[in-house]
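Next up, some structures in structure tokens.
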Structure 1
Amino acid sequence: MSSELILATFIMAVGLSIAGAGTHLYQAVWRAPAMLSFAGSTYLASLGHLAVSFVCGPYIMLKMGIKREENEAISVTAVVISAFVSFGWAFITGLLFLAVYLAILKG
């Protein structure tokens, strides 16, 4: 039981690490904030935004959860929902990248 929990935590950690690194890399290269969108000027740009949203999504969701409006406290509900979605999304992202890594390693 505990080994499955440790494996799931490891997969989420990999997904969140890749999401954070991808977000910071995107922002450093394109000098624009990473956001969840698929709007682009061309079809190829739309696919690029969609890929960035998928890979960087967990990190962006965590950042969105701790945002607050002016003169307001952080909403606990927003933080909990954002964390729940973000860690689930990070699990999927981590699982995808670990599967690709193991396929290349064993290929």
Structure 2
Amino acid sequence: MVARLSIYSNVDLDLADRLKAWIEGDGAGVFDRLPGYHGSMTLVDRENARIVGIGFYESAGHLTESEAVLAEIYAEGRERLPESLRDALSMEPESVGTYDVAHRD
């Protein structure tokens, strides 16, 4: 298993909270079609306006395949997301890395 870790700085925390609510409601399952996807985790550092996103994939190959699908999801998101959330699609990570998962409960 591998993990893709993305770090975002200077995040609009209100926008992040509204996006989270949308993903848990109308956007539920938005990432289900990613190849080899095993879920994700989002960590929010409210004090420093940072977010760490971690996506888990069966293999590095699946993660690579998922990049193209994510681009499609983001393109569709411009149509599907409420206008008030579309700015979230333009957030760019400060850094992105791929890690082998050594341990996961």
Structure 3
Amino acid sequence: MAEIDDLREALAETRVELERVKIRATTTLSGSEFLTLIMLAPLVAAFIILGIIIVWKTTSNPSAVAPHLDIILVAFAIIATPTTAGLAAITARFANEKRKGDED
């Protein structure tokens, strides 16, 4: 009879631990985080597309692009700053959420 009670207790503890693991493994987004991702997505897409176009045009026709390359790279730098800042903010939020989950 004691063995059955021990097994039931171990099963109950295992269930509790399983619930804790499920909670730690779940990532949820708040409304502001979701909106941040939605607003940042076009900026990241523009950054990537502009980079691809710069490389493509420069390698395919360097003589036509070379006189304007400084202006093109300034535009790329202008887009790079908010893109990097936004991605850093999102990464920091996820890192803070991970740290909070590890402490619990």
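Please treat every number below as a calculation from the coordinates, not as lab data. None of the values given here were measured: they were computed from a predicted structure. Cβ atoms are built from the backbone, for glycine too; each structure is taken alone.
If distance in nm of label points 7 Å out along Cα→Cβ at positions 13 and 29 computes to 4.0, which of 1, 2, 3 did it come from? Traced to structure 3. Calculated for structures 1, 2, 3, Kirkwood radius over Cα pairs in Å is largest in 3. In this comparison of 1, 2, 3, the computed figure -31500 for helix-only ellipticity at 222 nm (-39500 (n - 2.57) for each DSSP H run of 4 or more, over all residues; to 500) is attributed to 3. Could you figure out which one of 1, 2, 3 the value 0.30 for FRET efficiency 1/(1 + (r/R0)^6) of positions 5 and 45 (r between Cβ atoms, R0 = 35 Å, to 0.05) was computed from? Computing FRET efficiency 1/(1 + (r/R0)^6) of positions 5 and 45 (r between Cβ atoms, R0 = 35 Å, to 0.05) on every structure in 1, 2, 3 gives 0.30 only for 1.
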